Every structure is written in structure tokens, then in C-alpha cells.
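Novice: These notes open a run of structures that come right after.
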Structure 1
Amino acid sequence: MLDTLLETCIEGNVDAQSQVIGRVSIGKGTHVTNCTIRGPVIIGENCHLENCFIGPYSSISDEVQLINADLEHSVVLKGASIININQRIIDSVLGRRCHITAASTRPKALRFLVGDDSQIEIT
């Protein structure tokens with residue numbers, strides 16, 4: 001759908017350090033700071049994106065917070081947040097209000113709360 005129906009429409013605030021390339025839709029109330037966004041990409045309303053790379057074929061719902069994160073070919077649902085993840089997230093679906101952050105202290109460990117029919121691949 002992103003290939004055929006999406007038209008460029010930027011209703012949010014994109015700062016001068018950011019690059020928006022290709023067909024990208026950014027909703028009202030969304031703030032984009034120091035990001036690269038390569039379409040086709042759709043970003044909902046009232047989101048906050050800072051120091052991010054958003055790659056093609058990504059769909060980001062409303063009220064999402066992405067800080068220091070790279071995302072490509074993924075779907076992020078309403079109210080989710082991804083903060084300080086040092087690896088690119090690809091081919092993923094992140095549910096409503098999920099929170100992904102990096103542990104700030106050692107020892108670092110993986111912690112999961114995983115729903116039915118989920119798949120996790122750690123590389």
C-alpha cells in the first residue's frame with residue numbers, strides 16, 4: 001500500500017538538520033529532529049522522533065516516541081517507544097504501548113514479555 005497509495009504530505013515539524021527523501025507522510029503535531037527518513041514511510045500524529053533513521057516501508061502510528069533508534073521495513077503501533085537502541089530494527093511489528101530501551105547499567109541482560117504466536121530473533 002505504501003508503494004501505490006502514499007503521497008508526500010508533511011503536516012508536522014521537521015527541523016533543518018533532518019532529511020526527508022521520497023514519499024513520506026508526517027502527521028500533525030509530530031516533531032522530527034536530526035533524522036533521516038527514506039520513503040515510502042508514514043508517520044502518524046503527535047510523535048517525537050530524534051536522532052533516528054527511518055527506512056523504507058515503515059509505518060509509525062500516533063503518539064510514538066523514537067529516540068536514537070534506527071528502523072526499517074517495520075510497523076510501530078500507537079503509543080510505543082524505542083529509546084537508545086544501538087542496532088537497526090528491521091522486519092518487525094511492535095505492539096501498542098510497547099517500550100524498548102537499552103539497559104543503562106551492567107550486567108546487561110535480555111528481558112522479554114512475549115505474547116502468543118510471537119517470534120524473536122537475536123543476532
Structure 2
Amino acid sequence: MRILLAEDDYVTRKFMTNFLSKYGECDVTVDGMEAVDAFMMALEDGEPYDLVCLDVMMPVMDGYQALVGIRNLEKDYNIQEQDAAKVIMTTALNDEKNVKMAFDLGCTIYSGKPIDKERFEQALKKLKLV
């Protein structure tokens with residue numbers, strides 16, 4: 001599985017990288033712009049990501065903007081919905097407004113922080129990624 005992680009907090013980034021690496025190759029970015037660029041390069045190389053984990057509050061481009069950019073790239077590359085990357089928003093913003101916005105923009109799962117390993121693994125299983 002190819003995984004893209006976008007997380008600006010060093011401690012969370014380190015934790016998530018270690019956690020996700022057991023499931024596949026994990027590329028790491030520190031802001032939304034880097035995430036969209038990495039996603040585009042993977043599409044251009046013919047090696048798209050299976051899973052994208054996006055923090056919401058990041059510099060340069062937030063997770064919502066990155067999600068829109070990723071979904072737009074998939075449209076540009078004519079990627080069908082069933083073949084689209086699974087996107088998990090990882091954030092401390094757990095209020096209804098933020099959750100709804102993430103799903104409206106195309107996220108697959110919304111995971112609150114701090115990350116609960118067991119619940120996150122259950123989400124990966126639900127998505128049939130593990």
C-alpha cells in the first residue's frame with residue numbers, strides 16, 4: 001500500500017509515520033501544498049497513493065484545501081470513485097461543522113486526535129486497506 005501523510009506537528013508526524021509504515025510505503029509532507037504536489041507526482045508516475053492522511057490545521061494550505069486539490073487531481077486524471085485514494089482527516093477539530101465539511105469535500109473517514117491506534121486500525125480494516 002502507498003501512503004501519503006500530511007502533518008505539520010513533528011511529534012504526531014513521527015508517531016503516524018512509525019504507525020503507518022507497517023502497512024506500506026509512507027511518504028511524508030509537512031503542509032497541504034506539499035501533499036498535493038506529492039499526490040500529483042505519484043499520479044504522473046503511475047503509482048497513485050492508496051491512502052492519504054491529512055491534518056486539517058497546517059501552514060501554507062490546510063487539510064481541507066489539500067483534500068479539494070487531491071479530489072480535483074483525481075478528476076483531471078479520470079480516476080473513478082471506486083479507485084480514488086481513501087482520505088482520512090486527522091485533526092483535533094472534532095466539532096460537527098468541521099466533520100461535515102470534511103465529508104462534503106470528499107474525505108473517507110474523520111479521525112480525531114490524539115490518534116487511537118486500535119480505532120485507526122479498525123478504520124483501515126473497514127476501508128479494506130489491511
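Computed from the coordinates by the stated procedures, all read-outs in this text should not be read as laboratory data. All of these numbers come straight from a predicted model, not from anything done at the bench. Cβ atoms are built from the backbone, for glycine too; each structure is taken alone.
Novice: Assuming 0.95 is FRET efficiency 1/(1 + (r/R0)^6) of positions 21 and 109 (r between Cβ atoms, R0 = 35 Å, to 0.05) as calculated from a single structure, say which of 1, 2 it is.
Specialist: Of the structures listed, the value fits 2.
Novice: Thinking of 1, 2, which structure, once helix-only ellipticity at 222 nm (-39500 (n - 2.57) for each DSSP H run of 4 or more, over all residues; to 500) is computed, gives back 0?
Specialist: The structure behind it is 1.
Novice: Now a separate question. State the single structure among 1, 2 that was used to calculate distance in nm of label points 7 Å out along Cα→Cβ at positions 5 and 29, giving 2.2.
Specialist: It was calculated from structure 1.
Novice: Moving to a separate point now. Given structures 1, 2, which gives the highest value for Rg/Rh (Cα atoms, Kirkwood Rh)?
Specialist: Between 1, 2, the highest calculated value is found for 1.
Novice: If you work out relative contact order in percent (Cα under 8 Å, 6 or more apart) for 1, 2, which one comes out largest?
Specialist: Max of relative contact order in percent (Cα under 8 Å, 6 or more apart): 2.
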